[in-house]
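Please go over the structures that come below.
Please treat every number below as a calculation from the coordinates, not as lab data. The structure displayed is predicted, hence computed values, not measured ones. Cβ atoms are built from the backbone, for glycine too; each structure is taken alone.
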Structure P
Amino acid sequence: MDIVVTSGPITQKPAPVIENDWFKAGAFAAPVDYDSYWKREVLRSADVFVTDDVAQMFSHQKAGYFRDIPPRERVLDLGDVAAGSVAGRQSDSQRIIAMNLGLALDDLATAPLVYRAAVEKGLGTWLGS
């Protein structure tokens, strides 16, 4: 698959089903349900593993979630990748897992609604060119 998104129940005792060979070279994954459906070898073999809040992810790990994610030194912060301070994808063949914990996803879902409402009401200042 090119894009894999899973969004089932989040559990502390997952029964993973996503196999390594389902996640082909160059693919992107967004497990919205944490690591509930992803086998350890898939999570650990991703070329790029990114999250929206590294500290929160490892705090959740202490609470029993994210047992099979890569070690901390291999987990990138999405903000750092977006800012260009750390490298994200380096080639078209790299497999990326973006395991976001929710806050940034909520922002992305809400931002267009806020933007449209502001435009309709003539509020805000346009900062783009």
Structure Q
Amino acid sequence: MADLTSFKVVHASVRPHRVAVLVDKNDPDWQDTSLRVIEFYARLWGGAYNLIIPTDGEHLDERFCTILETFDPDCLIAYRKSGEDLLVSHPDQYEKKLTESVDNFLAQTSGSDRDWARAEIDRN
């Protein structure tokens, strides 16, 4: 049984997670992608002191390896683009892709409402 009369000093501190996000260095929309990552960081204790690391998906430049080693992130995340990225960066392409998806869905199902299908596909 533990001795409840003894004291121990415990040091605890609160700090935000150190996060590094890997992004595709060949992304033609890298500026928009970086803004999405910065928006994500803004939700984490204001987003200060986190990293965005460019990569080709297989290799990291030696300089960034050194930075990552020094930074010692708590979380390492690979950024994957979504439909929302396309909507923000290229709304015309997003609209075309959405219309194609709705048309394909309606061709495979009968009796579906176009507005409902569009809203569901857009939401997902």
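Here distance in nm of label points 7 Å out along Cα→Cβ at positions 19 and 67 was calculated and came to 2.3; which of the structures P, Q was it taken from?
Here the read-out was taken from P.
The value 8.0 for mean count of other Cβ atoms within 10 Å over residues 11-18 was derived from one model only; which of P, Q is it?
Values: P: 13.4; Q: 8.0.
Matching structure: Q.
Out of P, Q, which one gives -9000 for helix-only ellipticity at 222 nm (-39500 (n - 2.57) for each DSSP H run of 4 or more, over all residues; to 500) as computed from the coordinates?
That value comes from structure P.
The value 50, 33, 27 for Cα extents along the principal axes in Å was derived from one model only; which of P, Q is it? Could the numbers behind the result be given before it?
Working: P: 50, 33, 27; Q: 74, 45, 26.
Working through the options, I get structure P.
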